[in-house]
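J.: Once you scroll down, you'll see the structures, which are given as structure tokens.
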Structure I
Amino acid sequence: MNTSKLVGLNTKWYRYQLGMTQEDLSDSTNFKTAYISVIETGESNITSNTIDLIAKAFKIKPKNLLEEETAVKAIELPRRVDMYKKDR
């Protein structure tokens, strides 16, 4: 799995775990919602600065966005994570 795909799946995983929508993450990172979607599909040529901003929004270490174990779990998440938003 390439780095962009790892970061994308992990972004989806942590967003789901925190009960965030793409819009919520967009607000936290100042990225457009469409860009969050592109990141999550692994189609973005992501930079280290972007990884840092996403990690900061999730309050995790940037290296967590590169872990294959959680990325594999994210593959099993529903396609529309925001439909399953947890109560906060």
Structure II
Amino acid sequence: MKLEFSESAVHDLIRLREFIAKNNPQAAEHVSLRLRQAIGKLVLHPDIGRRLPEIENVRELIAGKYVVRYLIEGDTLFVLRIWHGKEHRSS
């Protein structure tokens, strides 16, 4: 399965890493590694995330304190958004 990131997801990763790195650069690296590992598991097992009934074909994976929202189309997994679970996001 191919993996692609939306522009929003790339910005999310940068934003999260920069926010954490302000106070703890080592923690930022750890979170970044954990998110990459979780997304790597999605490539191997794309159906592990829960389906979102309100958005057709979109799934959500909880990766520690973070939420990874993604879409599977054919042989491609598109990471749509990534955020901390305490952040309020609608898409």
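J.: Who wins on relative contact order in percent (Cα under 8 Å, 6 or more apart) among I, II, i.e. which is largest? All intermediate terms of the calculation are to be shown ahead of the outcome.
T.: On the way: I: 46; II: 33.
Evaluating relative contact order in percent (Cα under 8 Å, 6 or more apart) on every structure, the highest lands on I.
J.: Figure out for me which of the structures I, II the number -0.52, -0.76, -0.95 belongs to, where log10 I(q)/I(0) by the Debye sum over Cα atoms at q = 0.16, 0.19, 0.21 Å⁻¹ was derived from the coordinates. Write down the numbers at each step before the final one.
T.: Numbers: I: -0.52, -0.76, -0.95; II: -0.61, -0.85, -1.02.
Answer by label: I.
J.: Computing helix-only ellipticity at 222 nm (-39500 (n - 2.57) for each DSSP H run of 4 or more, over all residues; to 500) gives -16000 for which of I, II? Please report the intermediate quantities before stating the final value.
T.: On the way: I: -16000; II: -14000.
The structure behind it is I.
Just so you know, all these numbers are worked out from the coordinates, no wet-lab data involved. Note that the structure is predicted; figures quoted are calculated from it, not measured.
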